[in-house]
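Below: a set of structures, written as structure tokens.
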Structure P
Amino acid sequence: MMENDRQIKTNIWQEIKGDWITLLLVLASLAAGVAAYPQLPDLVPSHWNIKGQVDGYSSRFWGAFGIPLMLAGIYLLMLLMPRIDPKRANYSRFGGAYRTLKLAIALFFVWLYGTVLASAMGFRLPVDKMVITAVGILFMVIGNFMGQFRHNYFVGIRTPWTLANEEVWQKTHRLAARIWVAAGLAMAAAGLALGGQRGLVVIILAIVAAALVPIVYAYALHRKLS
């Protein structure tokens, strides 16, 4: 038991060392919150409508630390998940893709956080275009590595059919990888060229396609192989 505990601690430390860029982004966002806090107004923009206009606010504390704390929590959760997953051994088979996933999520949150801080300090930004484009890029990055995800209970297209059959898992993720890249490209293009309501329509359609097509495919393939 003690040997297993030491092995788990060693593996976590090795993973943290491999995530040094992601960890640096987490710490930098927290440091930015400390530095920005005295400069922020009492009410910080926290929500924008489809026209890119502010229609919601948060307190100064949550404006400064909400996103960094959320990012830190997500990173810690992603460190924990492989340790409690019954299929934990499979994570070593897509360690590089999992590390890239953590980094991509961290970069997305840092981009979002920078947008919030800049807006709070009076900079006029096309927030709708910036956020839609960032979501599209995140989808493209995830899609680019999705085909490498191996059977597990936390990361990827987790349906009753992919979890029940590893062949269904692999084929579904190879298809989903292409769909997510295409959906991300459509979202990024819509963010750059459209923004606002038209960009929102594109992002909704792209997300629906990226979610539903792999699910339907997994179900059909599972029935075919059963």
Structure Q
Amino acid sequence: MSLLTSCNQVLRETGFPDVTTVVGNGNQAVRALLAQAQRQGKQMAKKRWSILTKRTTFTTVSSAEAYALPTDFYKFVDETQWNTSDNWPQVGPLSEEDWQDNKSGQISITVNDRWHIRADGNSNRFFIDPVPTTAENVSFFYVTDTWCRAAGGQRQNEFKKDDDVILLDTDVFELGLKWRFLRAQQREYRDEQAEYIREEKKAYAVDGGMKDLRITPVRAEDFLFRANVGETNFGS
């Protein structure tokens, strides 16, 4: 659903007439609505929705310890950092104290890479210890900051045109936009805010599917039998 469609839905529900454009509209109320739409999209994108979750892979270079993060990177999905060339998980994120201890203290031998994030120039970069000596593949999952898209499909981290489309749950987005707009208009908004909070929790709970809960600390997948058994000729 487009930005214009969602905004008109909220305008109707709050007693305002439809508009033909939102981006670039000089009306004060519509300008406030657009600002709240941007805020609502960014706020929802702080959670790990499935549509915002990506996997990236990069190849290390001998003697290079720092690597660029994806341009749309927002935050990591924890414990997904792996060296897929040697099939070992990477240990991290190391704190500054632990990183300094590894680099400047006693030498420790480990089969696992260690990783750490810190500024390198004007950007955060992904540092690996020990420094790679060969080309190896490193992979991890992360949450992107691109929560909407242009009509042509290009993902974005803000609305730029009326026909831009929210990638997150539309109903939840509109509920959030509604209470924020009411608050900006200095009108009563607490009932609408409470409805938004309830519906967002329900939508997030089922986003991407749900696993069965287990009382044991062992992952459910560890109990699955993966034997390759034929479907015919039993007992022959």
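Bear in mind that the values in this text are calculations on the coordinates, not laboratory data. Note that the structure is a prediction, hence the values are computed from the model and not measured. Cβ atoms are built from the backbone, for glycine too; each structure is taken alone.
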From the coordinates of one of P, Q, mean count of other Cβ atoms within 10 Å over residues 147-154 came out at 18.9; that one is structure P
If distance in nm of label points 7 Å out along Cα→Cβ at positions 75 and 91 is calculated for P, Q, the one returning 1.6 is structure P
Re volume of the Cα convex hull per residue in Å³: value 253 computed from one entry in P, Q; matching entry is structure Q
Output 3.0 (distance in nm of label points 7 Å out along Cα→Cβ at positions 43 and 187, calculated) maps, among P, Q, to structure P
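Looking at structures P, Q, which one was helix-only ellipticity at 222 nm (-39500 (n - 2.57) for each DSSP H run of 4 or more, over all residues; to 500) calculated from, given that it came out as -9500?
Numbers: P: -26000; Q: -9500.
Source structure: Q.
Can you say which of P, Q returns 26 when relative contact order in percent (Cα under 8 Å, 6 or more apart) is computed?
It must be structure Q, since only it matches.
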